[in-house]
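Take a look at these structures.
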Structure I
Amino acid sequence: MLVYILMFCLGASVGSFLNVVVMRTVESKSWVSGRSRCDHCHKQLSWYDMVPIFSYLLYRGRSRCCHKPLSIQYPIVELLVGALFVWWIAVGAFFFRLASHPLATLQPLYWLLVGVVLIMIAASDAFYGLIPTRYVYFGVATTLIYRLILITGGAYHWADLGESVATAVGAYLFFYSLRKMTLGKGMGEGDEVLALLIGLILGWPKTLLGIWGGFVLGAVVGVLALMTGKKKFGQTLPFAPFMVLGLLLTLLWGEKILHYWG
């Protein structure tokens, strides 16, 4: 139990840092220099203002400096990354491990890194309506390097990589076509680049399942938002969180779903 608590605290701390990275990326600011400041009054924050999750709860979601409300982004990202770290140490490190292979430790580390990147992408789109392509390209580069290392170790094949790349290009072109047909009102450039990453990760035919799942989840939430008055016809929803969730569900249960359908 202590290990899980420590991993959650570590993950939440990483999530706190990622919040800074996401916000400063959107604002075109450097995230490696400068102290953290209040979003509203811009007063420099102390360490006790930035304790993951705890500080947000302690000050009831408001700034200690000026008492103005803070974005729910802070605790959500910290909770998600903390939960990712706990899941990873409890299940994921074995779920994604290559059995009896010299590179057995590489796969869990890759998925932990990709999980963090996907949370950043989803948070950026959910809270700012923007998908920084640098996050996606980092995920693409990491995935390609990871697969190439597996190929050199004999745990992956060039044909598999070719299939994944072809699937990724197909997913990209599909979303690119949607954006052109809707004149940019239905999809953005970030969505098509994210589709490239999803295609590369899932390959064929799981990419179809992941994207379909994202559309279904987005449609359900969109209908609920219209029914509750949260959204009006013509307004858009950030789609990246649904794509990421579709990817996650496919990773966990895609094999069983495809087997059932087959």
Structure II
Amino acid sequence: MTFRKALPPAITLILVIAGWQAYTVVSGIDKWLLPSPADIWDAALLQQDALLAHTLATTQLTLYGFGAGVATGLLVAVLLHLIPLLRAAVYPLLVISQNVPVIAIAPLLVVWLGFGLAPKLVVIILVCFFPIAVATLDGLRRSDPLITDYLLMSGASRRQLFTKLQWPHALPTVFSGLKIAATYSVFGAVISEWLGAEKGIGQYMMIQKSAFRADRMFVAIGIVITLALVVFGIVVLLEKLTVKGRRRD
């Protein structure tokens, strides 16, 4: 993002924070109900050591879950693309499955898988794999039919057709799904930590909610947003290195 593009949202954010601060000072609203940005900043400084430990735990869980979600989504998409009968049977069920809230399934995962890492990873996979699978499958099916026919007439195998045409052509769409899943992965990690964890921003939020510490809750929310933006930015960087690099080649 260039400076010119970043300036309007930055100014908007500054105005929102300034208005928020002014409202809390003028209205005299209770700190436990709506803390001011200054109160939130003070809470972040006082809790920085604990927050660092919780943030590292959530970051680690996010990366594990996102990696597993990417692998699952890509595998499902490739299988559905290569096996039309499987796609006809499974794809509608995948769409239907997205109508079930993950937060409603999460307690069952604890019953089935226990309180370890497994249910947390499953939660993140469930929220990540669908946008990746759908975007990848859509990209694989959009390859130019004329080029496809030409390659088939030239004697190209299905593997060559996939690796030389369909997969490279699908990469921009694949990264669209990855960018959506990148933000979902952080929220999925936080939700999974609500199920029970020794450390993590989700666990920290549950403790502060019980203590009615709205200032610390806002700090946690800010960390979640920042972490989601970082993961999103990493995916965008990878997209520039791969997709644009291929276009130059």
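Here, each number is a calculation from the coordinates, and none is a lab measurement. The model shown is predicted, which means the values in this text are computed figures rather than measured ones. Cβ atoms are built from the backbone, for glycine too; each structure is taken alone.
When distance in nm of label points 7 Å out along Cα→Cβ at positions 109 and 141 is calculated for each of I, II, the greatest value falls to II.
Here Cα extents along the principal axes in Å was derived from just one of the structures I, II, and that gives 58, 48, 34; the source is I. Between structures I, II, the calculation of distance in nm of label points 7 Å out along Cα→Cβ at positions 69 and 173 yields its largest number for I. Where does the value 0.6 come from, among I, II, when distance in nm of label points 7 Å out along Cα→Cβ at positions 21 and 37 is the thing being computed? Label of the originating structure: II.
A value of -22000 was computed for helix-only ellipticity at 222 nm (-39500 (n - 2.57) for each DSSP H run of 4 or more, over all residues; to 500); which of I, II is the source structure? Among I, II, the structure yielding -22000 for helix-only ellipticity at 222 nm (-39500 (n - 2.57) for each DSSP H run of 4 or more, over all residues; to 500) is I. Computed over structures I, II, mean count of other Cβ atoms within 10 Å over residues 61-68 reaches its largest value in II. Each of the structures I, II was assessed by relative contact order in percent (Cα under 8 Å, 6 or more apart); the largest value belongs to II.
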